[in-house]
Structure formats: structure tokens, C-alpha cells
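Listed next: structures, encoded as C-alpha cells.
Every number in this text was worked out from the coordinates using simple rules, so none of it is lab data. Keep in mind it's a predicted model, so treat the numbers as computed, not measured. Cβ atoms are built from the backbone, for glycine too; each structure is taken alone.
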Structure P
Amino acid sequence: MNTGINLKEKLSKLEEYWSPRVLGEIDDSYAKIAKLKGSLTWHKHDNEDELFLVIEGKLRIEMKDKVVDLSAGEMYIVPAGVIHNPVAEEECSVFLIEKKSTKHTGDEETERTKTLSEQLRPI
């Protein structure tokens, strides 16, 4: 990569909520962005941690034993095996770091689930 990635520019091109797009690779992980609105689904990733960094808006990460509320500039790492449900009452944009083995909705398959090939489409 010879130039930086403008996150706001890339986010402005995303038209679909809950459809992460890969920006690049970090060793065995992907750097992704996504626009979120509404609720995804309760799910877990048995063997992968998941980093959420809020770029704009607010994100609530619901877990069985607690809730984490994030605003722009804040991040949270959901540990592997923790059942969680990301929720954005209003449009929210996030930066994600996930292992390449991480399935979008983990152990659940819904109409919002995106395959890796969908996430790898150019923005």
C-alpha cells in the first residue's frame, strides 16, 4: 500500500448496513469498516476476539452479563466465546479488527450474514 486509507471517504461509499468491508490485512487478521443501524443478532465467535472502534455515532454491545456503550473514539474488544449482540439505535460507523477465520455472525446464520467474499468486495 503506497497511500493512506481515508476512512470517512470509504465509509461514504458504503450503502448497506451490517455489511463489513475489508480494508486490509494485519498478519492473520482483517481491518474492516462497516455502517450499522438496528440490531445484528446474538452470536459468538468461539476462537476469535473482535475489536470494535466507533468512528461516528454510538454503539451498544449487549452481552449476557453486561452492556458496553461506546461513543465515537471509543473501542471495546469482545473476547472469544462471549455471546454478544451489537446494536446501533441510529446510524453508526465502526472500524473492526477480526481474525481471518472470523465468521460475520459467528455461530448464527441470518439474512444479514455476509460471506467473506462479500466482505472482500472492493469499496
Structure Q
Amino acid sequence: MKKAIESKEAPAAIGPYSQAIRAGGMVYVSGMLGIDPADGNLKTTVTEQAEQALKNLSAVLKEAGTDTGSVVKTTVFLTDIGAFAAVNEIYARYFTSPFPARSCVQVSALPKGGAFEIEAIAEV
């Protein structure tokens, strides 16, 4: 049985999808952009977007009854792979050892003109 997870501490979905789905003992979090849920605006720089997106991810995980310590896999999307090192510093503040498995890919564009997006799978 699957259950939609929606946190008011993260921006609402911008399409026909849920912020996350809880199924079995796992939660699958949709891509989180660096949108501030307070005003609905995308943060300006890639590092600001990464920080906000990770805050949004944390809020959705909390709503699902878990946290970043239970994340087993993330996928990071960047519009400029040159930002990898700067984003990695921010990422490391949200995850602890053993770190989740991760993929990081450069994409040509992200929704809303974003520069950073992250999706995750976590245990509940």
C-alpha cells in the first residue's frame, strides 16, 4: 500500500506528482528544487539552491517519519557539473557516514530554471 507524503515545510509539487510516496518500509522523495516554501521563489545561486533543496528534502523526510540519516540513495542533478565541489560541501552537512549511495549528473535544464535538484530514497 502506498501513501502520499506532503509537508507544508517544503514547496508544493509543481505538477501531477507527490512530494514523496511511502511504500512498505521505504519513502521515495521526488526531486526537490531550491524553492523557498515561504515565498515560492527559487534561490539565486547554485549553492543557495542546494542548501534550500536539502532543507526541503529534510522537511519531507521528517513528515514521512524519517530523516537524512536513513537515506540509502540520492540522485543529484546539476546544470553545471563545475559546481560539484561547492555543492558537495553543502551535501556533506546533511548526510553522515555511512553516506548514501549517490549519482550526480549534469543536465541541460531543470524545472523553474533551477541549477540544482535532488531526489532520495530512504528507510522509514
Structure R
Amino acid sequence: MNSEALTKLVVDALDDVKARDIVRLDVRDMTTVTDYMVVASGTSNRHVKALVDNVAEKAKKAGHRPIGIEGEDGGEWVLLDLQDTLVHVMLPKVREFYNLEKLWSISPTGDATASDG
């Protein structure tokens, strides 16, 4: 399974458990750490955990064992590392504060939108 297929599996697994505001970010040109980041919101700490658990279970069934899961104890922001795809599931207030979508949309020149000149 390539990174695009894995990312689709992640988005589908999040959607299955009613994640809110799912965003897929292609970061291949910005970092060598991962190909994609998926950011989603849960409605409560329990919902955030359920979302991450569902993604981890579906990924394992597809042959992708998570490298690590961070933040499960608090449940406000949980990071699931699937190597080619990093999954961030957060409560809305945490997501708004850190604004990962904006952070990862900034081009290397510092502009919010990349231009070809």
C-alpha cells in the first residue's frame, strides 16, 4: 500500500467514526519525515481516542502497524504515527490554537501561498 492509499484509509477510518473537519495535507515537498498529515477534530476526549483507535485498527488490518501513539492519556491531541502518514486528532480548541493546517501550508519562503514567480 502506497502513502496515498494509506492516507485514504486513514480519512475513511476517521469518517467512519464521525470525525469533524478532516483535512489531508501533502507535505512531501516540505519534509522527509512523512508524506501526508491528516488533521481531524473529535467532539470530546473519548471521541478523539475512539477516532485514533479506529484508524490504528484499520491500519493494522491493512498491514501498517503504528510506529507510535502519543497523547492518548489526555485525549486533547493524539498523534498517530503511521510513518508515511501522521494523524493528528484534536479537540477543536486545541486545533484552533495550534493551527497545523496554516503552519504546514507556509512555503519555504515564508509565504502562506507558494507562487511560481
helix-only ellipticity at 222 nm (-39500 (n - 2.57) for each DSSP H run of 4 or more, over all residues; to 500), calculated, reads -7500; among P, Q, R the input was structure Q
Computing log10 I(q)/I(0) by the Debye sum over Cα atoms at q = 0.13, 0.23, 0.24, 0.30 Å⁻¹, for residues 36-91 alone for each of P, Q, R, the value -0.36, -1.01, -1.06, -1.26 comes from structure Q
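State the single structure among P, Q, R that was used to calculate Rg and Dmax of the Cα atoms in Å, for residues 12-59 alone, giving 11.6, 37. Don't skip to the end; give the middle numbers.
Working: P: 11.9, 32; Q: 11.6, 37; R: 11.8, 34.
That value comes from structure Q.
Identify the structure, out of P, Q, R, from whose coordinates distance in nm of label points 7 Å out along Cα→Cβ at positions 52 and 100 was calculated to give 1.0. Walk me through the numbers on the way to the answer.
Numbers: P: 2.6; Q: 2.0; R: 1.0.
For distance in nm of label points 7 Å out along Cα→Cβ at positions 52 and 100, the value 1.0 is produced by structure R.
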If distance in nm of label points 7 Å out along Cα→Cβ at positions 4 and 20 is calculated for P, Q, R, the one returning 2.4 is structure P
